[in-house]
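Take a look at the structures below.
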Structure 1
Amino acid sequence: MKCVLCRIEDLSELYDLYDRVIDNQRFDEYSADWTKDVYPSWNDLKDHLKMDKVYVLKDEEKIIGAGIVSLKEDPIYKGGNWSVIFPDEEIAVLHLFAIDPEYRGRGLALKLLENIIHETKKTSKAIHLDAVKGNLAAAKLYEKAGFLYQGDKEVCYEDTGNILVSLFEYVF
């Protein structure tokens with residue numbers, strides 16, 4: 001297994017990973033409720049590959065996990081109960097963190113997350129992210145990796161509408 005930056009040439013395989021995750025959501029106790037071709041859409045992923053850092057976990061050459069790091073605070077997180085206030089450009093935001101359903105339960109999410117933390121430390125002073133409120137597996141993973149729970153916030157996503165999420169923060 002190796003963690004690498006995703007390349008634009010891997011867009012199709014990255015999209016396929018998120019399709020597998022979305023197809024499996026009905027079996028997950030908690031899921032992000034992503035909607036195929038809405039979020040993440042092909043164009044969303046293409047834009048992320050151009051503007052952000054897309055980290056993937058590969059088994060041989062197959063993408064089995066991914067996380068997208070935007071190097072600027074997300075406006076939906078404004079007003080969150082963050083422990084330290086940094087300028088927006090000093091905050092990274094982790095989006096679309098996912099592991100292929102067939103590879104779950106092997107500690108791979110933590111491996112990918114630790115790599116993302118290590119790489120993001122080079123460019124940012126903190127990482128912000130959210131998880132659907134009540135998603136205990138995600139909360140446990142983030143806390144194991146060193147993120148601190150910073151309270152709950154109602155946010156609005158284009159595919160889910162208003163939803164209550166738990167905010168997590170990692171300060172370097």
Structure 2
Amino acid sequence: MASAPDNAGASAGGTDPVVVVRADLDRVDHREAVLALTDAYARDPMGQGAALAPDVHERLVPALRAHPTTVILLAFRAGVPVGIATCFVGFSTFAARPLLNIHDVAVRADERGRGIGAALLAGVEAEARALGCVKLTLEVGDTNHRARELYERVGFEHADGGPGAGHGLFFTKRLG
């Protein structure tokens with residue numbers, strides 16, 4: 001995938017551009033970046049507030065590789081991984097086309113506010129368009145105001161079920 005525009009994510013204090021690439025899980029450096037960024041997100045209060053469990057840490061990359069619809073984008077600044085978007089292709093029965101669900105978007109805490117999230121989302125949108133997707137979907141906590149502002153700024157809105165159906169809600173049922 002192409003990199004983000006040259007000025008995307010460049011901070012006032014630095015001139016290094018953000019480069020967004022589709023992760024290649026055959027590459028050791030990409031596998032390490034996926035693990036490090038996902039673990040950092042898990043530790044964040046907006047994640048789960050704790051590190052990935054050791055067994056999850058061991059299983060994550062092999063499971064992502066085995067899952068047939070995985071799409072992961074990594075953001076780099078000066079060759080250092082600074083952000084991740086982990087996505088999975090789904091399907092819209094009403095459109096008879098694929099959709100791309102953004103499962104995780106995370107930016108290193110020391111890199112937030114520098115356009116990395118927006119660059120990742122632009123990369124996700126480009127991937128979705130290349131896959132012929134009808135839409136992007138995601139969930140976000142109602143108290144995650146910073147993420148919600150970003151998503152709305154780049155064009156996301158509450159899911160609308162159509163006339164009379166109201167807005168979509170996200171439910172979960174833990175199975176283990």
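Laboratory data are not the source of any read-out in this text; all were calculated from the coordinates shown. What you are looking at is a predicted structure, and each value in this text was computed from that prediction instead of being measured. Cβ atoms are built from the backbone, for glycine too; each structure is taken alone.
Laid out as a table, the results:
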item: Per Rg/Rh (Cα atoms, Kirkwood Rh), the highest-valued of structures 1, 2; result: 2
item: Mean projected area of the Cα convex hull in nm², for residues 27-90 alone from the coordinates reads 4.8; which among 1, 2; result: 2
item: With P(r) over Cα pairs in 10 Å bins from 0, in percent, for residues 67-114 alone derived as 22, 40, 27, 11, matching label from 1, 2; result: 1
item: Among 1, 2, which structure scores highest (criterion: distance in nm of label points 7 Å out along Cα→Cβ at positions 75 and 139); result: 1
item: Highest-scoring label, criterion being FRET efficiency 1/(1 + (r/R0)^6) of positions 59 and 83 (r between Cβ atoms, R0 = 35 Å, to 0.05), among 1, 2; result: 2
